[in-house]
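Peer 1: Pasting the structures in now, so scroll down.
Values quoted throughout were computed directly from the atomic coordinates according to the rules given, and no laboratory measurement underlies them. Since we're looking at a predicted model, the values are computed, not measured. Cβ atoms are built from the backbone, for glycine too; each structure is taken alone.
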Structure 1
Amino acid sequence: MSQLDMLLAGERTPGVYQWLSAPIAGKVKAVVEDASWRFVAMDTTTVVDKAGLLDAVAKTFGFPAYYGRNFDVFADSLSDVHDDDGVLVWWEGWAGLAALNPQATAMALEAFAARAADVEASTFVVILAGTGPELDVPTFD
């Protein structure tokens, strides 16, 4: 059983993970959706700052127009992201942002980790696809 399968089966703790040798998103999406989870693809390849990150998050999750450009609203809005079986966010392009703006990246990871730790809400997982600057998150090998 792969680490992704274990995660989808509830045998790994929800949270933020880095998948160093990540396959293409389409393959992961198929596995996630076969498990009846919601797959959310987020790409920040062209993002270089906090405002761009918050805009990408708003677009990815379809947050309303009144969504503000701050991390408190971002974190609060994540509570509205749910699915009965679980949500897996596939974050591509995080490495460039982490290299250019480690503070904004750290704040986003903190918000994602807090949402994943919320036991009152549906299961929530973020996968950082590929390699990049060293982060303090568990990895898939």
Structure 2
Amino acid sequence: MSAIPILRRALILGGIFALVLAIVGALVGFFVADGIGVVSALIGAAMAFVFLGITAMSILLASRYDVLAFFGIVMGAWLLKFILFLVLAVALRDQSFINQTVMFVTLVVGVVGTLVVDMVVVARSRLPYVSDISLPGDPPQRPYAD
């Protein structure tokens, strides 16, 4: 058994959460700041989903390699997310087509919400403490199989 199905489930449920957040955020943004609020909420929800996706995809990709490459890929993805966040924050800071408050609140709710989704998925998963082992009666496994 591997963690790949768990990560896929977290990615799918995180995507559903981001979609719901985009809809609710766009509605709230419309009432707060008209069309600018809608755009701001959609950008915030998209950023939250992209950051979730980078994390999950990096772990899915890295799980195919040895431990050193695994940590290198995951750390590289973390650095990519950090740099991407800084670039987006600077690029969107003074734009006239966004409401900074709506985008910030949507992004924070998105980050916290995706963390909660990840926590719930992992807590409800049934992954043994020792992975990649074969118990008596289990079919043979290929190493690093999806």
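Peer 1: Thinking of 1, 2, which structure, once helix-only ellipticity at 222 nm (-39500 (n - 2.57) for each DSSP H run of 4 or more, over all residues; to 500) is computed, gives back -27500?
Peer 2: Values: 1: -12000; 2: -27500.
The correct label is 2.
Peer 1: Right, here's the next one. In terms of relative contact order in percent (Cα under 8 Å, 6 or more apart), which of structures 1, 2 is highest? Provide the component values of the computation, followed by the final result.
Peer 2: Details: 1: 39; 2: 36.
With respect to relative contact order in percent (Cα under 8 Å, 6 or more apart), the highest-scoring structure among 1, 2 is 1.
Peer 1: Given a value of 2, 10, 15, 17, 16, 13, 9, 7, 5, 3, 2, 1, 0 for P(r) over Cα pairs in 5 Å bins from 0, in percent, calculated from one of 1, 2, which structure does it belong to? If you can, show how the numbers build up before the last one.
Peer 2: On the way: 1: 2, 10, 21, 25, 22, 14, 5, 1, 0; 2: 2, 10, 15, 17, 16, 13, 9, 7, 5, 3, 2, 1, 0.
Answer by label: 2.
Peer 1: To which of 1, 2 does the computed value 21.8 (mean count of other Cβ atoms within 10 Å over residues 86-93) belong?
Peer 2: Working: 1: 21.8; 2: 11.4.
Matching structure: 1.
Peer 1: Determine which structure produced the value 0.05 for FRET efficiency 1/(1 + (r/R0)^6) of positions 6 and 94 (r between Cβ atoms, R0 = 25 Å, to 0.05), calculated from the coordinates; the candidates are 1, 2. Walk me through the numbers on the way to the answer.
Peer 2: Numbers: 1: 0.65; 2: 0.05.
This value belongs to structure 2.
Peer 1: Looking at structures 1, 2, which one was distance in nm of label points 7 Å out along Cα→Cβ at positions 38 and 126 calculated from, given that it came out as 1.6?
Peer 2: Details: 1: 1.6; 2: 4.6.
Structure 1 accounts for this read-out.
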